[in-house]
1. Using the calculated result 1.03 for Rg/Rh (Cα atoms, Kirkwood Rh), pick out the matching structure from 1, 2.
2. Given structures 1, 2, which gives the highest value for mean count of other Cβ atoms within 10 Å over residues 21-28?
3. Given a computed value of 26 for relative contact order in percent (Cα under 8 Å, 6 or more apart), which structure among 1, 2 does it belong to?
4. Comparing structures 1, 2 by FRET efficiency 1/(1 + (r/R0)^6) of positions 37 and 165 (r between Cβ atoms, R0 = 30 Å, to 0.05), which one has the largest value?
5. Between structures 1, 2, where is distance in nm of label points 7 Å out along Cα→Cβ at positions 53 and 69 highest?
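Just so it is clear, none of the values below were taken in a lab; they were calculated from the coordinates. The structure presented is a predicted model; accordingly, all values stated were derived computationally and were not measured. Cβ atoms are built from the backbone, for glycine too; each structure is taken alone.
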Structure 1
Amino acid sequence: MRRFLSLLAALVLALPVAAAELGDDGLHKTDWMRDTFKDLREDLEEANAEGRRLMLLVEQRGCIYCEKMHREVFSRPEIADYIRENYFVVQINLHGDVEVTDLDGQSLTEKQAARKWGLLFTPSILFLPETVAADQTAAEAAVALMPGAFGPGTTLDLLTWVREKRYDSPDDEDFQRYHARMIAERAAAGAD
């Protein structure tokens, strides 16, 4: 019996961290996602009022890379806390039929919006600035796009780079240079 309990304990400890719960639409749900009417102009105003950045997280049912992001990246406390504190996250279903009103005022389904924005893969994350011209779409206005699943370091660096508006930095440190510098600084500090 003791051997059985030891084996059971080892199996439980070996299980991966649980990914976010799945919603009725088959997409992962977290406490930092916002349930909105998906009127992106209103979402942008609300994000600004809260001092957060609007982030559109495009996912699809059964996406193994979305699951990987939720299980291995978004579940990390430092990343979940950073998102919770700094971002207003609206989830978009790549194949969904829920109505979305784009920043340019056009109403369409989630799948039509994703097609309009040229998004083919999931997960994709669009990061929006605080101010968007009335005639711009979400894709045109985005200051950054994360096209796919990335590791924790890259994800946190991109979240930080956008939040700190480094895309507007006069020092010409684009994301790749910023990310390389962060990797070097973490290595020098002995962090992973």
Structure 2
Amino acid sequence: MRIGIFGGTFDPIHVGHLAAAVNAKAGAHLDKVLMVVANIPWQKEGLRKVQPAAERLALVRAAVSGVEGLEASDIEIKRGGESYTIDTVLEIRKQFPNDELFLIIGADVASELDTWERADDLADLVTLVIVNRPGSVRPSNLGERWSYLEVEVPSLDISSTDLRARAIEGRPLDYLIPSAAIDYIRQHKLYVPGEE
């Protein structure tokens, strides 16, 4: 099988994430995409309040319910601690020893790969699927170390920061977040005034 790994904080997950995932799945001919919810997103910790991992996982599960080939993954939550991609990929490799692994990332993230924990080991384990928006700059730092392919995705200017603000202010989230995830947000009173 060809398995895609799409990691994120998903605070909250939105249609931009899903558009990237389904386009990467189609463009790279993947059998499935694991939407891996970060346990402790170290790059955001201390900068702002992040919803608990269990709540973000529930949002992802609601969002991908009924979407063929997309699965919510709690692998980083079960492992605990900070979330590093190399650890997640090694764990997925143990679960799927004979399958091809593809790491789905944005073009903006590709330029930062050299700063990632154990980047050289990661390059040996995965093929990158770089999702580009129309007109975005192609990564130039990958050299011959990384195996990668590029997939163009629609340009959707949606940010989780804006969505959190919308939820806190009571503005509409419709058509920006899947309806099942909006229902979960409302039922569990996530993103309420005073959180940001």
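1. For Rg/Rh (Cα atoms, Kirkwood Rh), the value 1.03 is produced by structure 1.
2. When mean count of other Cβ atoms within 10 Å over residues 21-28 is computed for each of 1, 2, structure 2 gives the biggest number.
3. Only one of 1, 2 returns 26 for relative contact order in percent (Cα under 8 Å, 6 or more apart), namely 2.
4. Largest calculated value belongs to 2.
5. Looking at the calculated values, the largest one is 2.
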